[in-house]
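Pasting the structures here.
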Structure I
Amino acid sequence: MWRFMNGINVSFPEAPGPRSSGNAVPSEGQSPAPAFRVNEIFASINGEGPLTGEAAVFLRLSGCNLHCSYCDTEYARSREQGMLLPVRDIIAEIRRHRGIGNVTLTGGEPLYAKNIGILIAGLLDAGFRINIETNGSIDLRPFMELDPDGRIIFCCDYKLPCSGEENRMYLRNITVLRPWDALKFVIGGQADFDRIAEILKGYDPRCLIYLSPVFGRTDPREIVEKMLSWASSINISRVRVQLQLHKFIWDPYARGV
């Protein structure tokens, strides 16, 4: 039992067996009206990324292809949790939060959902601006093709050594992120700082760069000091230190906020 849509507590049914990784468009022979395993939908403010502080409706899908050491959404990792909803019902629920034009698509890993491109296209057709929080393991290029008008913001993680998942990163994403997109690093130790410096020097990304502490483990002051120490040798003009705003406004382990 947990909070889902408008404060209603429901018990979710079990999902069918595992599916393949997500894709931008359906394959030949697949159902034209797929359903998506929704973990929760709620209105709040964006706690991180380029839209920090802006109101958004959060659409959290279940299922993730990674298991980071510091994961703070374990309840959304499994594809066996959530309610199956078609695109029309998802959009109807989002529209219940009147006056909010931002949708933050998150997870789990939202791009891991089969035929996720149909949902993204539906949200765009409905007039929403979409902030997609993605873990960096999935090629973003097919999804960028859905966005000729620049109404999607990709907030893409690069999983550092402390995550235990760095070997799963799709490095080409760093080169395709656009100036309004974001590359996020969550820092848990010195090896992470070293890897960030290598990436910034090697790629000089054109997107915004966010440096965040593993909550409760890394002192944010250390991140500030390290960023300033890089200034003479690394382009830090697009680098930002970021704290997860929602974890300071509400209980850091609260859901639906």
Structure II
Amino acid sequence: MIVGVLAALLAWYALRGLGAVWEPAGRVVARCAPWTRAAHAWILEAPATFGYVAVFTASTLVQVSAPPKLIDLLTTLQSTNLRNLHREPLHALVNSALWVADKGNGLVFYVIVFVTVVAWGERRWGTPRSVVIGLTAHVVGTLLTALAETSALESGRAPQWLAVSTDVGVSYIMVGQLAGAILLMRGRVRIAAASVLTLALALPLVFGRTVWDVGHVLAALVGLGVAVGLLWWAPPRRPPRLARCLPCPQPCRWRTGSAAAPGAGGD
């Protein structure tokens, strides 16, 4: 998928360059302009989401290209397991959020969820509040999960290796921000989205019964709680409309007649 997206981007910019000197290519660029401008605006309206997607996608490229033993070592050292949280809590909390768990498996799913639902939520919340929801879900969800791990170890219900296990990934941020986005939805869309998220969290909790399944539920509840507080503090914003502010390709301007020529008009 990553290679395909990069190839499509390179092909598109090559076509745009060709359109400057070859009229048929310029006409194709002009016909595609409404969709490409909408995609461009969508990215600009959710900068934190797309920046984060770029970061964890890059880390996944490292995982799939590096020796597996090296990746196992790195993710263990940067995990939010109990040992790392005790020794270097800030380091563990930051670095663990930069990796996709299970050596990058599920990257396509994470990218789709982030660039659609999470990005929609950022457009409505605004970038600062969206970041607060995601980070709080990650940090508090991780710490609550660590408390559950400690309790399980002290009571003998969990093996000792749990204290040095590998626990990295973007999922705590994702479920927290999904909960925040669903809070802003309305009607049947909210009911459907809430049902899907509830099932996605409850089924692993019932059948898997791992401490990380508990962590996902805790992170979602934390994200929802923070979102409720932020919503009480201030209503959601009206999503910006940046598409109309973006430049249109020259053939598009010729076709719409919005300008006779570059620089034309009174001074």
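A value of 0.75 was computed for FRET efficiency 1/(1 + (r/R0)^6) of positions 91 and 211 (r between Cβ atoms, R0 = 41 Å, to 0.05); which of I, II is the source structure? Structure of origin is I. Assuming -6000 is helix-only ellipticity at 222 nm (-39500 (n - 2.57) for each DSSP H run of 4 or more, over all residues; to 500) as calculated from a single structure, say which of I, II it is. Comparing all candidates, it corresponds to I. Structures I, II were compared on relative contact order in percent (Cα under 8 Å, 6 or more apart), and the highest value belongs to II. Taking 1.07 as the value of Rg/Rh (Cα atoms, Kirkwood Rh) derived from one of the structures shown (I, II), identify that structure. That value comes from structure II.
A value of 15.0 for mean count of other Cβ atoms within 10 Å over residues 35-42, calculated from one of I, II, originates in structure II.
When FRET efficiency 1/(1 + (r/R0)^6) of positions 99 and 227 (r between Cβ atoms, R0 = 25 Å, to 0.05) is worked out for each of I, II, structure II gives the greatest result.
Bear in mind that the values in this text are calculations on the coordinates, not laboratory data. Quantities reported herein were computed from a predicted structural model and do not represent experimental measurements. Cβ atoms are built from the backbone, for glycine too; each structure is taken alone.
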